[in-house]
Structure P
Amino acid sequence: MTTGVRRRMGVEERRRQLIGVALELFSRRSPDEVSIDEIALAAGISRPLVYHYFPGKLSLYEAALQRASDDLAARFAEPRQGPLGARLLRVMGRYFDFVDEHGPGFSALMRGGPAVGSSTTNALVDSVRQAAYVQILSHLDVAEPPARLDLVVRSWISLAESTALIWLDGRRIPRAELEVQLVHDFAALLAVSAAQDEEMGALVRRVLADEPDDGPFGDLVERLLALTAR
């Protein structure tokens with residue numbers, strides 16, 4: 001049973017609480033639809049006290065986006081152990097965990113929300129993309145990517161974003177199928193680029209050498225061979 005007595009919080013603790021409350025509300029509804037009054041009520045404090053810690057809704061929104069972007073970027077971290085296809089599939093699982101749990105917030109982060117045009121918001125989105133980019137290159141064991149690989153990785157990250165945003169609008173395809181499809185998409189992009197460039201071809205051969213027949217990449221090859229056999 002609660003006593004109704006409010007515990008005093010330090011400045012940083014209160015800021016963290018407000019950011020957490022805002023994130024929770026933004027995960028259920030678009031930030032445009034969430035008011036400062038709702039955030040204050042959920043935090044158990046007055047509206048003026050919210051403004052004591054954040055000068056306005058935009059600053060609180062951007063602080064919440066910072067935490068969300070840090071969380072989302074961390075989803076791409078994966079130990080460099082085992083076949084690449086299995087690693088990417090685990091990454092996609094964690095990525096869609098975030099998308100599934102924070103749909104409106106994810107959309108706001110990627111589309112701009114009430115902070116559209118804000119350099120801070122744009123920088124946060126770019127930081128997520130860059131973190132994903134660095135992680136993927138790490139999994140490929142490439143420090144200085146050639147131009148074609150740079151294009152493949154950045155294109156795939158954009159594809160993952162757009163796929164997730166489209167999926168949120170109705171969720172008409174089972175999530176697990178999309179996760180596998182995106183791993184297949186990555187392999188396909190690599191293969192198309194490898195067909196144009198010997199350096200990429202050597203990279204793809206190195207990657208495939210460690211892939212089991214029953215992994216995501218092997219599954220794609222089997223499906224393609226089945227198509228050509230018809």
Structure Q
Amino acid sequence: MKTAATKILLVQGGLGDSVGPVLERHGYRVVWVSTAKSALEHVASEKLALVVIDAPSLSANAEKLCQEIKRLKELPVLMIGADASAGGVTASTYKGCADAFISRPLQLRRLLSRLEKLLPAGLTLELRCGELVFRPADGILRKRNEEIYLNPKLSKLLQLFMQRQGEVLPRKLLMQQVWETDYLGDTRTLDVHIRWLREAIEDNPTEPAYLRTVRGQGYRFDNPKAKK
């Protein structure tokens with residue numbers, strides 16, 4: 001499978017809430033610009049997977065910018081509109097230009113789902129933390145010069161941890177997200193998978209640097225290099 005890190009151009013002006021940090025936490029490389037001019041320069045000179053335009057935050061005409069981008073390159077464009085209930089623009093405004101539209105207030109799952117559907121064939125998500133690089137699409141974990149294949153459950157578990165670095169994830173949440181169950185009467189399966197995951201990612205699984213146990217609460221995934 002041909003793979004590449006996905007680089008997104010985010011065109012967002014002003015000081016409003018940015019989707020940039022959210023996308024970066026979920027493994028995307030984000031190039032953030034605040035003007036139409038800068039956006040067009042990046043489109044012309046860089047290899048991008050797609051473009052996200054936050055229309056309400058721009059002083060420029062977002063529809064015109066979208067058309068200019070399409071004239072330069074055949075890049076997928078996701079347009080973010082204002083809150084429709086407050087009289088903001090709707091999807092019909094950008095029909096024939098943007099490949100997808102989403103309005104505020106943004107829902108994270110919906111945003112990520114739209115992005116994934118727009119990604120060109122052959123690109124896949126890469127998650128990074130310390131010396132670990134993980135591709136959820138094919139379950140390949142790279143640790144320094146070593147490649148390790150993770151089975152589907154371990155892949156889902158590691159993806160969840162890497163996308164929510166620094167957060168304490170309760171055991172119940174892990175069971176819900178990975179095994180799709182609320183049953184906590186027997187969590188030995190989770191214990192076994194945590195052990196297997198540590199054997200894959202840690203230099204010393206008995207003294208984990210990445211995947212820490214938070215007693216009475218759950219687990220937290222950290223970047224050990226960030227603490228030095």
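Please treat every number below as a calculation from the coordinates, not as lab data. Values in this document were obtained by computation on a predicted structure and should not be read as measured data. Cβ atoms are built from the backbone, for glycine too; each structure is taken alone.
Comparing distance in nm of label points 7 Å out along Cα→Cβ at positions 51 and 155 across structures P, Q, the highest value is found for P.
I have 34, 17, 10 for semi-axes √(5λ) of the Cα gyration tensor in Å, for residues 75-170 alone, calculated from one of the structures P, Q. Which structure is it? Computed on structure Q. Each of P, Q could give Rg and Dmax of the Cα atoms in Å, but the derived value 19.9, 58 comes from Q. Looking across P, Q, the calculation of FRET efficiency 1/(1 + (r/R0)^6) of positions 67 and 107 (r between Cβ atoms, R0 = 30 Å, to 0.05) that yields 0.65 traces back to Q.
Work out which structure the value -24000 belongs to, where helix-only ellipticity at 222 nm (-39500 (n - 2.57) for each DSSP H run of 4 or more, over all residues; to 500) was derived from one of P, Q. Among P, Q, the structure yielding -24000 for helix-only ellipticity at 222 nm (-39500 (n - 2.57) for each DSSP H run of 4 or more, over all residues; to 500) is P. For relative contact order in percent (Cα under 8 Å, 6 or more apart), the highest value in the series P, Q is held by structure P.
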